[in-house]
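Before anything else, here is the set of structures, which you'll find just below.
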Structure I
Amino acid sequence: MRKLILKMSVSIDGFVGGPKGEIDWLLNSMDAGVVSWILDLISQSGVHIMGSRTFQDMMAYWPTSADPIAGPMNDIPKIVFSKKGIVRPMDQGSTTQALKDANRLDLEKGVSQSALTHNFSSWTNAQVASGDLVEEINRLKNQEGKPILAHGGARFAQSLVRHNLIDEYNLVIHPIVLGQGLPLFSNSTNRMKFSLLSSTRFSCGTIANTYQPI
């Protein structure tokens, strides 16, 4: 058995993205300590699961990224959850706000594309899971190996929360109130209780909390 870990950045008022999926607020409140914490979490994972839109965003960004997280993000095997059964490359007209924000902030900070050759095969050879979400996740959990990581994608994360599939929540809480946006727990109809396993405070004011549902 292996556990499913969710890693999400969250505003103080519980949003994981702005009204249009904006993520500039979280990218502007990260320091080297936050990056190192995320890098350690991702590096311990055996497979990265996500919805099709998040997959398209990440495939368009990470293979040429100079970000320190790019290495494990590109190396870890991917599984895409898509009812259509086929993941098509995203055309320019369907570019998400999150991808636009990431590319724009890279330009503003003078971050150029990486000269390194990243492992693109984890994207081109990604598995597609098109069956029932609960059945597919339970099948993955019953396999041997390192933890399953869900990292990004508000709607996909909401589905995992709604079906009580997450074994460990890693929430990076940023010191900002958005007022409105995409909530993580919007589809949860029952009261949820958690045990705090660890809490790490960073100099930028961001806090990473690890919770276990109880």
Structure II
Amino acid sequence: MSAAEPSIRRPRVGVLAIQGAVAEHEEALAAVGAAPRQVRTPEGLRGLEALVIPGGESTTFGLVAERSGLLAAVREAVAGGLPTLGTCAGLIMLARETTGGEQTLIGGMDVVVRRNAFGRQPASFEAELDVPAMGDPPVHGVFIRAPWIESAGPGVELLAQYGGHAVAARQDAMLVTAFHPELAGERRFHAWLVERARERAGEAERQEGGVRVRAQ
């Protein structure tokens, strides 16, 4: 067994711990083979192989992250290809643009998102969703002040719809949902992220091995 194997088997996946269901995301990640870590500062991103951006209030999220310097660090990490899962407010933060007011964003995904699209807190609901990319059975979606994807660029794969609106998508190493899989015991989205993290860890190991071989 090589020293790198434990990292590949249990990749280090950060959960931004500003607000939202942080503990539930950590539980989901651990259940699918990751080593979760709460991230509150730019330094917390070091050594990660993937990242989760939870739900919460996106305006507050942006302001707090910007003041701490975390926003710029996450932007850089996402732009550098760090596999990322964004749920609800995480979808909003990863969008290139939002409707319905000014919003500080991380960006990276070629989507325009409508905030609070399904209504405010009293309009929260649950629904069964067909998500072919995740296989059977249907996904149980928990929608809380949920956004939807208003439009998407050609590089974005729309994965699910509800009421005629896109509510899940992926692009490159980014996966986003308008709902909360972590609150429904749904693990497939986290499993997708962990698989991308393993691929990233394996690629890093191969590159390090190549450097060692050339150095000899």
Structure III
Amino acid sequence: MKKNYSLYPLFSQVVYQSILNDIDEKELLNIKNILEKEDYNFSGNKNDPNIKDKVSNSGASSDLKILNKIELKPLKDRILSEFNYFKNEILKYEKNKFVVTTSWSTKTNPGEESDWHNHHNCYYSGVFYINTDKNSGDIVFENFNDKRFLLTPSSYNLYNATSYFIKPQNGTVIFFPSHLYHRIYKNNSNITRYSLAFNLLPVGELGEGDSQLILN
């Protein structure tokens, strides 16, 4: 007997993924050449006692405004154009402009990965993939919300999953809520994985009444 029912993924966390087909391999190579010249630091908290092997942690550029480089302006404009489509057409946040607050490159050598983290003082975050392959390290999102019972489903789907893996692909951009915990899975390839990460914040008039805020 066919069941007549509805499912409502209430208050879901919206992650957007798109391939920017207008950015070709030559442009990606040029971006990679720029990122290779950056200075990279340990990307985690060096004082965190839970991090035992700092050598295997991926690196982040010391430049936290990397998308402000003149040579990367076309890429920044293209990313913002894609985000504007996402926020206007899907989220319907048409009243507010969003700006990039911080941006940096990530370098993950073979055998490296990153720790679980999220981003503060921003609304949405994103990543653009430049040099990857199928084994160079998925981005993994995790739901760390407290659960009173631990149940094991017979199969996983979007309604019961606590982890979600997205395989990086050159020329792909992903936008996700900044509070979502995520990490770079271990790079099991023989290439150095490069990506550009960034944070976004709405500006202008936010909210109404006693919750109104104006960000310039």
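Every number in this text was worked out from the coordinates using simple rules, so none of it is lab data. All values derive from a computational prediction rather than experimental measurement. Cβ atoms are built from the backbone, for glycine too; each structure is taken alone.
Values computed for the structure shown
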| read-out | value |
| --- | --- |
| Comparison of I, II, III - label where relative contact order in percent (Cα under 8 Å, 6 or more apart) is highest | I |
| Among I, II, III, structure where log10 I(q)/I(0) by the Debye sum over Cα atoms at q = 0.08, 0.11, 0.19 Å⁻¹ as derived comes to -0.33, -0.61, -1.53 | III |
| Winner on distance in nm of label points 7 Å out along Cα→Cβ at positions 148 and 180 once structures I, II, III are ranked, highest first | I |
| Structure responsible for 2.0, with distance in nm of label points 7 Å out along Cα→Cβ at positions 36 and 132 calculated and labels I, II, III on offer | III |
